[in-house]
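The structures considered in this document are given below.
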Structure P
Amino acid sequence: MRAEKVPLRLAREIVRGLAGMPRGTNLPSEAEMIEKYRASRGSVREALRILEVQGLITIRPGPGGGPMLVGPRSIFLARTETLFFHLLQARYAHLLRGQAALEPLMARLAANNPDRARVGDLEQFATSGPADSAADTYRDRAASFHATLIAAAGNPVLGLVCQSIRDIALARIDRPVFNDLAERRSTVAAHVAIAQAVLTGDADLAERLMTIHMDAYCARVTEDRADLVEEIVGWH
């Protein structure tokens, strides 16, 4: 077996040291890494480039700059997934079905999550929201509801995968699907009911309501964007 290249091994060591640190954490300076890992400047720089390409860090130029932790974020996983999905000739219909399969599970997990402080983040969606607000405001709140519920499930693996699939779909569905005010109100009502079920710990109801909600969403997207759902996922 060939020995692992030094920059890749060094990148792994840097990642181990970052585990559990919050986004925005500044990494040691290049000089400190050279000394800490007893590596050449070229190896350190290549290791940092590996992590930057993966979306885990950003390297800020100039005085006071340097590497900073910005990941893990679902959007960076989504970028890699779009490449794989494209090569597999997966269609946007497959993404919708993936959402419809995963999000009811996330609702169940959230309702059963013993970390009720995390679940409590859904309180903001447990009462009626602004269905008649501007399109961008409505869309952002709807997206925030799903992101908050996914996080409330408390499973970082499923959460990252589920949110990355949503990121891909939302990036391509470039206009609000629910333009009709009655449909918006129905969607907000569904979010309220799901949030309340999760907050009260009713896993069966939360899963059932999310299944109904996602089935309705997928059906509406399929009707509104028939051209899109049969399109092969593009690499972004």
Structure Q
Amino acid sequence: MTDTSIRERPDLREIAAEDGIVHRRSVFVYEGPIRIWHWITVLAVFVLCITGYLISHPLPSTPGEASDQFLMGYIRFAHFAAGYIFAVAFIGRVYWAFVGNEHARHTFILPFWSGKWWVGITNQILWYLFIARRPRQWVGHNPLSHVFMFLFMHMAVLQIITGFALYSEATGPGTWQHTLFNWVIPLLGSSMMVRMVHVILMWLTIVFILIHVYTAIREDIMSRQSIISTMISGERMFKDDHPDD
């Protein structure tokens, strides 16, 4: 299991401070393609959420001749372009789950059969509720963030499928979008239902982002390991040598 407690990893590198007294340990976790996918997805989701909201809640009429206005057209174009980038990046992410290191694939699988994993979830919940005295150290995602990343990955699949299903209505029969995704509309009953599912998934994604950003900043400040910088450098830095409780 890749989100293993730090005490189970004997291969950590020692990094000595300049004074030779303080030691910090680090381990390489996230490979370059994973980090690139993460930040591309951040930008794509940011554009998708803003333009998606404006598409579902159009702006008031703008002054001047209608032929001179193409604001909603630009908004839709930005949404479609970001959608393609999001989808292609996700396909690359799935590919890297097969060829990358162990941390590249564990977000796609939940080890619910592991008692240690459930204990880790309980400990992390107690830590987030300010009940546990301190968090455990984890090489990859902690078990609770593992659950949320697993849910995000599957929401991403549904967003891509419903998004391209709606897009296929514009491209029309004979296009690859229509051939691969138009079946979703009769499956859910109507394009309105597909649109509703797509919008609900958008709001769930926004909730995920708020939780994700809060916990990442909180853990970077309060926990015993680096979080944000790890998704930049790929290295997980551990701040102390105390054993887990």
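No value in this document is a laboratory result; all are computed from the given coordinates. Small disclaimer: the values here were computed from a predicted structure and weren't measured. Cβ atoms are built from the backbone, for glycine too; each structure is taken alone.
Given a computed value of 0.10 for FRET efficiency 1/(1 + (r/R0)^6) of positions 165 and 221 (r between Cβ atoms, R0 = 30 Å, to 0.05), which structure among P, Q does it belong to? The correct label is Q.
If you line up P, Q by mean count of other Cβ atoms within 10 Å over residues 29-36, the top spot, with the largest value, goes to Q.
If semi-axes √(5λ) of the Cα gyration tensor in Å comes out at 41, 20, 17 when worked out from the coordinates, which of P, Q was used? Label of the source structure: Q. Kindly point out which one of P, Q the value 0.90 was derived from, the read-out being FRET efficiency 1/(1 + (r/R0)^6) of positions 45 and 69 (r between Cβ atoms, R0 = 25 Å, to 0.05). The structure behind it is P.
As an exercise: Cα extents along the principal axes in Å, for residues 53-92 alone, calculated from one structure in P, Q, equals 44, 19, 7. Which structure is it? Attributed to the structure labelled Q.
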